[in-house]
1. Comparing distance in nm of label points 7 Å out along Cα→Cβ at positions 56 and 72 across I, II, which is largest?
2. Out of I, II, which one gives 31, 19, 14 for semi-axes √(5λ) of the Cα gyration tensor in Å as computed from the coordinates?
3. Of the structures labelled I, II, which one yields 0.25 when FRET efficiency 1/(1 + (r/R0)^6) of positions 80 and 152 (r between Cβ atoms, R0 = 30 Å, to 0.05) is computed from its coordinates?
4. When log10 I(q)/I(0) by the Debye sum over Cα atoms at q = 0.14, 0.17, 0.24, 0.25 Å⁻¹, for residues 32-135 alone is calculated, the result is -0.60, -0.91, -1.56, -1.58; to which of the structures I, II does this value belong?
5. Which one of I, II has log10 I(q)/I(0) by the Debye sum over Cα atoms at q = 0.11, 0.20, 0.22 Å⁻¹, for residues 88-183 alone, as calculated from the coordinates, equal to -0.32, -1.09, -1.30?
6. Of structures I, II, which gives -6000 when helix-only ellipticity at 222 nm (-39500 (n - 2.57) for each DSSP H run of 4 or more, over all residues; to 500) is computed from the coordinates?
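Derivation of every value follows stated rules applied to the coordinates shown; laboratory data play no part. Computed from a prediction, not measured in an experiment: that's the story for all the values here. Cβ atoms are built from the backbone, for glycine too; each structure is taken alone.
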Structure I
Amino acid sequence: MISDNNFRIYREAAAVMEANNVPYVVGGGIAVMAFGRLRDTKDIDFYILADHQDLALHHLANAGYEVDHMRDVGWLAKAFKEGLTIDFILENVGGLQTDQETLSRGTRRMIGKYEFTIMSPEDLIIRKIMAMRSDRNDWFDCISVLSRSYMYFDWDYYYRLAKRVNLERALSFLLYVRSDREHVVPVPDDVIIRMSKSLPCHK
């Protein structure tokens, strides 16, 4: 588990942005923890609009953080304090950008005694299944998130996000969930049918 000191620094960074009207949602491993899966993570991922990158880093620099705009990368910026890394993510694998809808769907959640605005489960799952590699546990993170959010999960929004990045991968994740007897999560039949019919081979 992440130490209390780490969360203190992360929460401080969030407070700086909130005080200066820089909207954000937290994704990545911290967001997974907010949905109940206990895991380690090496940093915190703040998702912000590309237009707010300079503003966020400016205010964090004034608050004593080291910052790196990473101009040569384009989709990522970083801040540092007491050996901890804070990532600002503007765009994910597949070209999925942080936009106003990403931000507006965030909800306030407690992780221990610290409160953050956390990315919606639909946004979190799509981004993590796109980032999945053989050395990561992204899909199991996503199963954990879905198992705790399926009661209010917005399947139409998930479908719209999937169409923007990779419909086949988004569908394959749901098929995996349905076949995983260890985690019985009810994925609606009509969602599977709708996504299957939208695949290029069905057009």
Structure II
Amino acid sequence: MKQTIGVVNIGSCCNIFNILKALNFITASFLVVETPEDLKKVDKIILPGVGNFNNAILDLKERELLEPLAVEVKNKHTLGICLGMQILADFGYEDGKSKGLGVIPGEVKKMNCNQELPHLGWRNLNFIGQANPLFEGIGPNHEFYFMHTYEFRNDNAAIATSTYGGQKFISAIAQDNIYGLQFHPEKSRSQGIRLLVNFYNL
């Protein structure tokens, strides 16, 4: 059954173009979500992410999207990407402490490492626990592209980790129907496309 993915505009810096391009490539039906009414029209949700935690939350509040989004992501398969993953948390500490969507327990803080930030580059995933359908056809030798300064902290939600400068950080989370990726599948070549196909097929 053909489904429509709602790509939520989370602010002027969220850079959704590459996500839309990737969804177009896999011939997925999608809608850019700008209003609470748009959320009702979609079957799955993607929260894209490049930008600032606090600014994204403020933008969603101003457009009266924050509370409806927190409700909808609990009822529909949702994929948060980079900043989109981070705002799933209870709190973020970028430019002060801000409340997130609060749908997956956790906090978002600056990466704990002695390497240059932001963290940019390709990293492998170290999978945790049982095989997850989101990663079907993806193995530990596949690399994904990262671009971030802050990290999600809640080991109980982690389904994959990666390493930067000898320090482990969470690279993917999951809770029920909600998934989060610290990396950018839309910038990660064929393995990233495979992951988006897997999400579309959930």
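1. Working: I: 2.2; II: 1.6.
Biggest value here belongs to I.
2. Only one of I, II returns 31, 19, 14 for semi-axes √(5λ) of the Cα gyration tensor in Å, namely I.
3. Details: I: 0.25; II: 1.00.
It traces back to I.
4. The value was obtained from structure I.
5. I
6. On the way: I: -13500; II: -6000.
Computed on structure II.
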